[in-house]
Every structure is written in structure tokens, then in C-alpha cells.
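Multiple structures follow.
We did not get these values from a lab; they are worked out from the coordinates using the rules stated. Note that this is a predicted model, so its numbers are computed, not measured. Cβ atoms are built from the backbone, for glycine too; each structure is taken alone.
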Structure 1
Amino acid sequence: MRAGVDVLGITDHDTFSGYDQAAPLARQSGVELIRGIELSTKLRGRSVHLLGYFPGKDGLADFREWVTGMQVTRRARNERLAARLRELGLDIRLEEAEALGRGMTGRPHFARLMVEKGYVANIRQAFDEYLDESAKGYVRRREPRFAEGVRRIRAAGGIASLAHPARVDGDAAALLPELCAAGLDAIEAYHSDHAPRETELYLALARRHGLKVTGGSDFHGSFKPEVMLGTGYMGNLNVPRAVLDGLRNP
């Protein structure tokens, strides 16, 4: 509430644990909580992030079981990533990263560990030099195909939205016909990475393709200290209430 947020969507990677832990606290504080998730999927060999929003009741037993399988592949990747970083001369152990990640460990936790050990100056450098898809330490993990991710989200009663389209490798506008053919429901037009002209572009693409609109700050706490909850990067984000209304309406 101190951040001025009265509706909050939690879209952690490959897990609902953050939502599950926050739900009772949100009820106590009067914050409306929207259940969500973010999946890493593959499209034409590239990684495309997919958001799933579930504004209705929780009937997600099958979907949660499927997501648990994604967590297994994530840990297997983390084991290989730690080994790869050691090959590159960095004394990085999986157990250390997991101590930072607690319930769910990903590349940001390896990045923080690299900063703490003095291998890089900051998290951005860790990704640029070691962890991004084009960097020397990157290790792939088995990810579902984009169409499967969409199908799983929709079968569970959710809304499938293309996450941060500005980060898509290639022209998101050119890819949208293929993504829509796979069943995509929405596009994340509002995001901390988006300049005003990009937001307008994605809003126009949503209208053109008949998509719903989603938005989020991509808040990561201390991993992205420059991005604030609800208001984004230096106050550049303001998600209209109409976005939530659009998700609720068929």
C-alpha cells in the first residue's frame, strides 16, 4: 500500500509460490491480488516469454502439476550453468545460488552471487558477459514450445499474453500473426522497458489483431533496484484500470 498499489499481479517464473504466500497478506491489507505466471517458451529456436493470468477462481491442479515439471528442468539447467561458470574460472556453486533463490532459483541469483564474489561490478554486467543468451556462460534449458504454453494456459482458464514484446528477438509485429494463430490472447503493451512510442505501437497492434492488453512493472526487488513496484523505471509506468477490466471480461 505504501507504493500506492491496490491491485497486484504476481507473475513469477514457473511457479505460483509467490502468489500463494502473498494471498493471505493481500487480504489483510486490502490489496486485490491477481494470480499469474511467466513461462519461458521456444519459438523458431528463440526464447519468448509468455505471461499467464488467471483472474478467476483457482482450478489449476493440472496446470500446477505441469509447472512442477518445468521446475525440474530449471534445476537441471542451473546445475549445468554452475558447472559452465566454473569452467570459465568462476567459483560458483549451485547451492550458493539456491540459498539466494530460496523457492525458485534463476539466472538473477547467479548474477547476484557473481557480484558478491567480485567477478562483475553489477547484475547487468553479469548478464552481458555471462548469462544472456548470446553470452559465453549461457546454458539452454528445455522449454515448452510457445504454442504449448499458450494451450496450457488457456486450458486452465487463463489469459496468455506476450511478455515485454520489446525484448523479443526479432520484430514482434512481424511475429504476431503466427503468435495469434497459436491462440495468443493478449500483449503486454505497458512495461518498464517500453518508451511511450513503443507502448503506442503495441496498443495499436493489440487493436489490429484483436488482442487484450496487459501491463506490468517487471518489479524484481533488489535485482532491479531501478524498477519500482507499480510505477516502473523512474515513474515511466501507469497501467490503466481498463487493462484489468479487459482481463476480467470475456
Structure 2
Amino acid sequence: MYSKISVVIPCYKEAAVIRDTLLTVHAFLKSRFERFEILVVTDGSPDETVSVVKDVQTNHPDIPIILFSFKKNHGKGAAVRKGILKSTYDPILFLDADLTISIEELESFLSALKNNVDIVIASRLLSGSHFEEPSPWHRILMARIFHLLQIFILGNFEFPDTQCGFKLFRRSAALNLFRKATIHRFAFDAEILFLARKNNYKITTLPVVIKRDPRNTNVRIIHDSLNMIFALFKIRLNQLLGRYRA
């Protein structure tokens, strides 16, 4: 089993949950790894997310938290990219701050990574995944439509749920892919997996349990949906213009 790991947590308006998330992630990692780091990247949060993280750093100096804070909102993709490129250990996990997918899922992801795999991704739409409560219909519809658009525009037919916020990378693959990434907002996952296919990385998809989150999502249905569609065309244009070449 791996003895080191970097965990990246992008944050936007997560003041209500980030303290418990950091304590939970730390407790899990401490019992399984000799060395680890938790990289928190706040994406221009207008709430008290930064203050809460700093408070945890002060009151729990044993937790290896590294905080990066954007003054302005750049997008989830930019936050994840920042954390991954500033990380130290191998492998690298990024997960959502609300822990709707538990850190305990990491056990099976690490096992999959050992089988000559470069990237392990979660999928909410895979057989075997389970929702503690039904997902809102509009979220399911958005995921299905976005998947179809990826098939037509990018050819990402084998990834029915690119946007699921729990992905594990071998460090070499993560650095190579995120150094080339250009998408700053929600469609960044689609770009990373598109590039991974182009670079012939081996990718495994696993089912997960999705926990209940009573809070309102940070996704703006119309605005972010349009942004994601335009991002798919940008990815294809980047490919055609050779912008992803090393």
C-alpha cells in the first residue's frame, strides 16, 4: 500500500463544512499513511472559508494543511490545478469539500491504482453507485446531456460522469495533464480526461456511495451549463490548433 499521499480540496463557500471535512480527512489519512498533506485551495470564497481553515491550522498544528487562497473566483478547475501543481506526494487525490463522497472510498481507489492504472475516477452513473437520497432530476439531466455533448464534440464516450468530484492520479500523470489544462471552471474534468485519452493513460472508473447534502449547490444551472458547453468547443479547438502539444 502507498505510504504517502497528497489530497487537494477546492473550496467555494464551504465555511459551514470545511472544519469537519479537514478533521475527518486527517483522521482517515493519519491511520493509513506515513506522510501526507492536505492542500486547501479557496476560490475567492465570499464567506468565512479562509478564516475557518486558518482556525483549524492554529488549533490543530498536527494536521499538515497547506492553504492557498484566490482573492477572486477563478473556477473549480483553476483551484484543483493550483493544488495539484503545488503538491508533493504520490499519488494525488482531489475531492469535494462537502464529502458527499466519503474519504473512505479512497481504499478501493488505491487498490485499483496498483493494477497498472494511472487514473481512477468515481462515477455516480455507474452500476453499483448508490445515492443516500435521490439526486435532483435537473442534476441527472445535466449529467446525461453533458455526457452526450462530450461524445459528439470530444469523443469522451467511455466516461458517463466526468464531473464527479473524486479522482485519484499517479503524480506523473496529474502533473503532465494539469500543466496542459486550460479550462478553469466546471468542465475542467472533461478536458483532463480528454487529454488523458490522448496521452494513452490507463483509466479505471469505480462506483461510489453519494451521501446526502442538504445545502444548496454552488452550480448555477443555466449559466454554468452554457459555460460547460462552450468549454467543450474550446477543448476541441485547442486540440485542432495543437495547443496541447508538449
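If distance in nm of label points 7 Å out along Cα→Cβ at positions 77 and 109 is calculated from each of 1, 2, which structure is the one that comes out at 1.4? For distance in nm of label points 7 Å out along Cα→Cβ at positions 77 and 109, the value 1.4 is produced by structure 1.
Identify the structure, out of 1, 2, from whose coordinates mean count of other Cβ atoms within 10 Å over residues 149-156 was calculated to give 20.2. Traced to structure 1.
Rank structures 1, 2 by FRET efficiency 1/(1 + (r/R0)^6) of positions 85 and 237 (r between Cβ atoms, R0 = 35 Å, to 0.05) and report only the one at the top, that is, the highest.
Details: 1: 0.60; 2: 0.90.
Comparing 1, 2 by FRET efficiency 1/(1 + (r/R0)^6) of positions 85 and 237 (r between Cβ atoms, R0 = 35 Å, to 0.05), the maximum is at 2.
A value of 0.75 for FRET efficiency 1/(1 + (r/R0)^6) of positions 101 and 141 (r between Cβ atoms, R0 = 25 Å, to 0.05), calculated from one of 1, 2, originates in structure 2. Of the structures labelled 1, 2, which one yields 1.8 when distance in nm of label points 7 Å out along Cα→Cβ at positions 5 and 165 is computed from its coordinates? Going label by label, the one that fits is 2.
When relative contact order in percent (Cα under 8 Å, 6 or more apart) is computed for each of 1, 2, which one produces 23? Value 23 for relative contact order in percent (Cα under 8 Å, 6 or more apart) corresponds to 2 out of 1, 2.
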